[in-house]
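**Q** Structures follow.
Just so it is clear, none of the values below were taken in a lab; they were calculated from the coordinates. Since the model is a prediction, treat every value here as computed from it, not as a measurement. Cβ atoms are built from the backbone, for glycine too; each structure is taken alone.
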Structure 1
Amino acid sequence: KRGVGVLTLSAPGSDHYRLDPAIERLALDIMWASTGPWGSILGNVRRSRMIRRAVRGFRPHAVLSLVDQTNLRLLASLIGTGIPVIACERTDPRRHRIGLPWRCARRLLYPRAAGVAVQNEEVAAWARAFVPARKVHVIPNFVRDLPAPGPAAQRGASDILAVGRLGFEKGYDVLLRAFAASGLAARGARLTILGEGSQRAALESLAGRLGIADAVSLPGVVADPERWMARCTVFVLPSRYEGFPNALLEAMAMGCPVIAADCDSGPRHIVRDGTDGLLVPVEDAGALSAAIVRLMEDAALRARLGAAAVAVRERFSKAAVLRRWDAVIDAVA
């Protein structure tokens, strides 16, 4: 809150988080649809002018930009202003598709940034291929403030939980196939996936074809996922790729026994396989199914992994991570 302003390109009605009243907030609402190539070009010129005017109005010492295309719009808009920009990649850009024009723009514009913040060393190596190494900073996510985890004995014995956007990259189709192969549905187990997204209809259809629709629940976005984490038997993150998954961090902080796909980046920096969770190969429904069955049938293993998992509260504490952010911002401001 030390002189912080928040600028969004979307309308304020799309906000998912409540800001502290001390934070200045401006919503530009400039993400309108463009018609044809000329409409797109003219629309982007207009957006760029509005972004430039709005940012200069804040008179910032530094700007922190989040997400690939927003980073590029901002960097292009602020050329010549002298305002330092830290561009932040929040997923794995090696896998996340943004289209050839945007990829070319990233190669041109990221080297102009005052800094590029990424969430793990694999993505840092990717960035250093075209951005000066001194500008690339690895800063993981921190564990947000959560209630203390309850005892393992309070957890259910048949509840499998996943949390995240219902997108292809999250691998929930793999999870459904693994759950079906496990045979646990016939023994009373239930799978709940919290979140919303473009894959909802496809996932519902797949659950039906696999014969597990009655054992699968998709409640949508909930305000308190930690409450679900506190009572589930096992938490699963089956993603094809990730940045630094908050849902996994939060589940471990709540003492969940976790299983995560060993993506090229993300989960392997959080889960210590066999110590505080289990890692399985990406897109391997058989291995995931076996891991789920193993945990669901071994209460002692669940208790051991869950007890060790809460150490993420210290490993990725808010204070430690914010000190990293402060150091990067102070260096460029």
Structure 2
Amino acid sequence: MGIQSPRLPEHRDIVVIGSGVTGCSVAWRLLEKGDPKTTVAVMDAREICSGATGRNGGRIHCTVVQDYDKYSRLLGQAAARETVRFELAHLTAYHDFARELGPEVVGESEMRHLRVISAVFDGQVLEDPKRMLDTFKRDFPDLADSYDIIDTKQTQGAMVYNAGAVWPHRLITKAFQVARSRHGGRLSIETNTPVISVTEDIFGAQYLVKTPRGIISARHVVHCTEGHSAHLLPNLRGIVVPLKGQMTVQCMDGFPRSISAGDCYTFIFGQSFDYAALHPVTGEVWMGGGSSMMVEAAGDFLGEPSDAAESIIAKAHLSGILPTVLAAESPLKASISTKIN
């Protein structure tokens, strides 16, 4: 989805750099809920939603049981509770957003509810989730019935809870289309327009956003570029660091009928995990992860912002997980296509 103004606007109140889920959320909120006179420009070096948002598996999912344990140790219980509630609100927010865009968008973007089965293969590793879950249920009694640990044939055990999924590229591109139709006079979308630098003017009253097509002045600039943020914000270098994950789409022959499109799976190996979901329409398996394999085998996947190369090690790992884990139920053969996330 490539969009450009005939001429780059000279001024906007707010410039948003990045057009993934974060950039879309910021722009939408400013236009729908902000001052009706505010003007916004959304900049992207490539096309709309062409980065990690557009390539990932679309799981609306947070590991709040483990997160609550971590946040409690780092931030204290009060802040941990607040942060976990914020994470959990995303599932409802995504569904509400799709409905706000139009009832047809829920279907087009394949917005749906899922059950997560988070499988652990090491009995010792399972003891930590059990302990964390006991604490979580104690401190979140209203959520206690939504989380449980079950036995499975192929693993030491699995935590089960609710999540969701969406086709993110479809949702975000549709959101920008609706935003243009509602707020075209206040919103300019400038794709294939990389931001080279952001500096203050001589009076310190405006930011100057430099691009190959010219300069936009703005009162505020919002950076929504995730791992690329430090390119324009040098003080973040070494603090915000890109980390690649591998996303695959796998066509499985002989997939067990016991696997439901209403379920998605997380496979936990030590401190790393992979995730898989069965597409409800095509029957393909969307599987991602392999980050620990990439970091161990090729350190340039940590701190490397380019998405031009994929990881053979991660692809090999991901293509072997399901046939190995589910071999007792059905012999699987996989053909695999991949994308960097």
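**Q** Can you say which of 1, 2 returns 0.5 when distance in nm of label points 7 Å out along Cα→Cβ at positions 212 and 236 is computed? Each step should come with its number before you reach the end.
**A** Details: 1: 0.5; 2: 2.3.
Structure 1 accounts for this read-out.
**Q** Can you tell which of 1, 2 yields 30, 17, 16 when semi-axes √(5λ) of the Cα gyration tensor in Å, for residues 36-107 alone is derived from it? If you can, show how the numbers build up before the last one.
**A** On the way: 1: 21, 18, 9; 2: 30, 17, 16.
Corresponding structure: 2.
**Q** Shifting gears a bit: Using FRET efficiency 1/(1 + (r/R0)^6) of positions 76 and 316 (r between Cβ atoms, R0 = 41 Å, to 0.05) as the calculated read-out, with 0.45 as its value, let me know the right label among 1, 2.
**A** Numbers: 1: 0.80; 2: 0.45.
Structure 2 accounts for this read-out.
**Q** Tell me which of 1, 2 gives 14.6 when you compute mean count of other Cβ atoms within 10 Å over residues 52-59.
**A** 1
**Q** 1, 2: which one has mean projected area of the Cα convex hull in nm², as calculated, at 17.6?
**A** Details: 1: 17.6; 2: 19.1.
Comparing all candidates, it corresponds to 1.
**Q** Also: Any idea which of 1, 2 comes out highest on mean count of other Cβ atoms within 10 Å over residues 4-11?
**A** Numbers: 1: 15.5; 2: 11.8.
Result for mean count of other Cβ atoms within 10 Å over residues 4-11 over 1, 2: largest is 1.
**Q** Here's a follow-up. To test your reading of the models, identify which of 1, 2 gives 56, 37, 31 for Cα extents along the principal axes in Å, for residues 44-187 alone when calculated. Write out the running numbers ahead of the final one.
**A** Values: 1: 64, 36, 32; 2: 56, 37, 31.
Working through the options, I get structure 2.
**Q** Kindly point out which one of 1, 2 the value 1.0 was derived from, the read-out being distance in nm of label points 7 Å out along Cα→Cβ at positions 20 and 228.
**A** Details: 1: 2.9; 2: 1.0.
The correct label is 2.
**Q** Relative contact order in percent (Cα under 8 Å, 6 or more apart) was computed and gave 22; which structure, 1, 2, did it come from? Walk me through the intermediate numbers first.
**A** Values: 1: 15; 2: 22.
Computed on structure 2.
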